[in-house]
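Peer 1: Each structure below is given as C-alpha cells.
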Structure I
Amino acid sequence: MAETHSPARRPTWREWLTDTEPASRGQARLGRAYLAWRSFTGNPLAMVGLFIVVGLVLVAIFADVLATHSPIAGGDLRTERLKPPSAEFWLGTDHQARDIYSRLVHGSRLTLMVVMLVAVIAMPVGLIVGTVAGYVGGWVDAVLMRVTDIFLAFPRLILALAFVAALGPGIENAIIAIAITSWPPYARIARAETLTIRKSDFIAAVRLQGASTARIIARHVMPLCMSSVIVRVTLDMAGIILIAAGLGFLGLGAQPPSPEWGAMIAAGRQHIIDFWWVATMPGIAIFIVSLGFNLLGDGLRDVLDPKAAK
C-alpha cells in the first residue's frame, strides 16, 4: 500500500519572524524589529510614555474636532471671564474669556511642531558633525569639537534666549534658536560611537574596496550611530518642550493670541491665587507630555542601546 505524506506545515508569522536562520535580509530586519517591539512592550512605563506621545499626536491631528470653543476668540467678558471648570468650560476660562481646554488642545499642535522641527534640524547637524569629527580626526576633529564645547559651555535656555533676542520674538525664531542649542550633545554621542567603530575590520574592508571617506561616513558610520542619537533625541524632547515653554513664558516664543502653553502660564500667573486653573492647566499639560517623552526615551534606550544589559 502506497505511503502517504502529510503536507509540510507552514510556519506562523511569529515563527517566521523569530526564525534563527532567516532566508532573506527583509526577514532578518523584520525579525529584529519584532524582537525589539516585544522587548519594548515588556516595559510598562515605556508603554505609558508611548500612549502619552501617541495621544499628543492624535490630539494635535484632531484638534479642530476635539476643541469645544475657539482657541483665539473669547466669550463675553462680563459673564464668562475667569470661569472655573464646569460642564460648559471643562477646564475653565482665562482672563480673556477664552476656553482653556480648547486652547490646550490647539496648543498641542504648536508643541508638537516645535519638538519635531527641532529634532529634524538638530539631529542631522549633530550626527554629521560628530561622525565627521570622529572618523576624520586630526585638526578637523579638534576644530569641530572646540566649537561644540563652546555651545556646551552655556546653559541651553540662556543660549536660546540670546539667539531669540538677536533674531526677534516669534515661534519660527524660537525653533531656530532651540535647534541651534540642541545639536552639540548629539555630536558628542555620534563622535564617541564613531571612535569605537572606525578601526573595525568591516570599515577597513570597505576602505580597501575604494570607498570614499564621504561614502563610508554616510553609508556605514552614520547608520551605526543612529540608534544612540535617536534615544538621546527622544530623551531631550522633554527639555525642548520646557525651553519652548520658557521662551513663551518670557514673551519670546509664540506671540499672543497663539495658544502656546508657556504663554498661557505667563498670562495666568497674575491670577494664580484666586483663579488657579488659568496657569495650572497648561502646567499640567507640559508636565504630562514631558513625562511621556522621558518614559518613551527610557524604553527606547533599553531596546536600542547595544551595550544595555539584556
Structure II
Amino acid sequence: MAETRTTSKSVLDAIGNTPLVPLQKVVPPGGAQVLLKLEYFNPTGSYKDRMALAMITEAEKRGDLRPGMCVVEYTGGSTGSSLAFVCAAKGYRFKVVSSDAFSIEKLRTMEALGAELTLVPSVGGKITPDLIPRMMDKARDIAAQEPSYWTNQLHNTDSIKGYEEIGRELAAQAPELDVFCGAVGTAGMLMGVARALREAGSRARIVALEPKTSAALTGGSVGAHGVEGIAIGKPPPLLDSDFYDEARAVDEDEARAVARRLAREEGIFTGISSGLNVAAALQLAGELGSGHTVATVCVDTGLKYLAGDLFTTG
C-alpha cells in the first residue's frame, strides 16, 4: 500500500524524495542491475528544482537576496523553470536569459511561471561553445540594472548542497551501489551526489558523462551538440576531479535511441540527457555483469521535448 503523504506547509516541500526504480527490459543480458532515480517527480518535472531551492534559500540566509530584489539567471531551460517556480512561491521577480537553441516547452514554462524572458540567438539552433558565454554576459548586464541576485549557476556552490539530497536518498535506497554515473552541465549534480555518497561511506565509483561531439572532459573535440543542459564546451568550474573516477563520452544518437526505448519499453518518459545517462549506465552494466548495481538519474520529463524531433524519429 502506498504511503500517505502528510500535508505540506508549502509547494516547495514537494521537492525531493523521488523514487528509485530498476530497469526491467533495456538492460543487457547478464548485466548489472540498473537503477534509475525518477527526478521528474519534482514539481516542475526536473531535478533542477533541488538546485533552484538551494541557491535561493542559501542566498536568503546570507542576506544576499532580500525582499524587493530581482533574481537573474542564464539557463538552457530547466534551471530557469525551476527558479521561476521557486521565485513564484517565494514572491521574487525573476529575469531569465535563454536561447532559441532550447526547447520551446521550457521557454514557455518559464514565462508561465512569471519569468521575464530574454533570448540570445543561437547558430543554427545548436548549443555551440560560444552560446553559454554570450548568455552569461547578457545576464550580467541585466543584473547590473537594478538591485538583483544573480544566481550564476556555473559558479554557485550552493547548487551542490541541493543535489547532495539525491546522494543521501540514493545511499538509503541503494546501500550496495557499485557505480553512479551522470552527465555534466554545471557539475553540481555529480559533485553533490558524489560528496553525499562519500559521506555515507559508499564506495561507489563516480563516472562523469558528456556527448562525444563536445568531449571537453575526455580529451576529444569540442563542438556543437543537441543535448540540452549539459556539455558547455569546457570543464565547468564546479567540477572537482577528486570527486569522480572516470569520464566517458556517449554518442548523442545512442542517447536519443535510449530515451525512446525507455518510453516504449519501460514506460519511463524522459529527455535526451536522461537517455545519455542511461546509455552509459547500460554500458557499465554490461562491463560489470550480474551481481553489481549501477545507478543514474532520470533528469526530467519527456513532456519538455514533445515539440522537437526526439519522439518523432527513430
Structure III
Amino acid sequence: MQTFPTVFHITHHKAGSQWVAEILKYCALDRFQRPDVDLSFFYNVPIKLETVYLTVYVPKKDFNHITAAQPLFSRSGIKYAIVHPSVYLKNWINFRRKEMPCRHFVVIRDLRDTLVSLYFSWKISHAFHFPWQFKSREILNKVSVEQGLAAWIGDGERSVYNGLLDPPFLRKHYDRMNNADENGIMAFLQNILDYIADIQASWMNDDALMIRYEDLISDEIGGFEKIVDHCQIPVSRERLHEIIHYNRFETVTGRHPGEEDVQAHQRKGISGDWRNYFSLSVKEKFKSRFGDVLIKTGYESDLNW
C-alpha cells in the first residue's frame, strides 16, 4: 500500500493562507485537516499521518519540537513534552523512530503588506469569535489609518515566540484577552505582528520549499504545480488547473486584482499596497521594529526604502 507523506502548509495570517488552503483542500479532499480558530489542532493533539495540514501558523523551532524533528534541548521544549506527553511521544515515534515521510512548504508575504491587510481585515471584514476581538474593532474604528497602523506596529523590543511553544493564537490567550482593557488589547495586536515576524524570519535558510505570496499571485499555475510536486500530492495537472481557476481572485470576487472592496475578506489581491497607506511616520516606525525582518526575508536589501 502506498504511503503518502504528511504535508504541512506553513504560513502566517494574510499571506493568502485561506486561498492556498482551499486549493490544497480540493487537491486532497480525503486527506486534509481542517484548522481550528486557534492552533490547538497542531499544538495539542497528535499529528495524523498522511494528512494535509492547512494554514499551520508556526515558527521553525516550534514545528521541529512538535514533529520531533530535533532533540528537545530547550527548557520550553522539555516543558511541552511533560505537559503533552502522549502528543509528543506519538509524534516522536512516527517522525523520528519510524521516520514516516513528511513534506512542508512555507508561504510568506511582505510584512508591510501583511500589516495593511491585517489592519483592514481586523477593522472591517474578519469573522470574529471572541469578545476582545470585537472590542479591538471598535478601537480601530475610532482612530485614523495612520494611528491604527502605528498601534499594530507597536513600540519597544519585539516579543519572541520562536521555540517557546506558546503562540498568541492559542485559545487560552484569547480567553484571557476577553478581560483586557484597551491598552492590553492593542498590545496584543502588536504581539500578533511580532509573532508573524518570528514565523517569517525563522524559516529563512531552511530546506523547506519557500513560496512568496507575490510570486504565487503572479504565476498561480507555476507556483501551485511546485507545491503539489514538492508535497507529492497526486493530482493531475488538468484537475489542479481547474481548481486554481475556480479559486482565482477574479472568479471568487468578480473583481480584477487591485479593485478594492474593504468589506471583503479578499480585499484587493495585489502586492505593494502598503505604499498607499504608509505615512512617513508609519514607515519610520516600521523600520525601527521590523526593518531587519524585511532584510532577512529578502524584501529589502537595506533600510533605504
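What follows draws every value from the coordinates through simple rules; no lab data is involved. As the structure is a computational prediction, the values presented were derived from the model and not from experiment.
Peer 1: Taking helix-only ellipticity at 222 nm (-39500 (n - 2.57) for each DSSP H run of 4 or more, over all residues; to 500) from the coordinates of each of I, II, III, which one would give -14000?
Peer 2: Going through each structure in turn, the value belongs to III.
Peer 1: Matching task: 15.9, 51 is the computed value of Rg and Dmax of the Cα atoms in Å, for residues 135-238 alone. Pick the structure from I, II, III.
Peer 2: II
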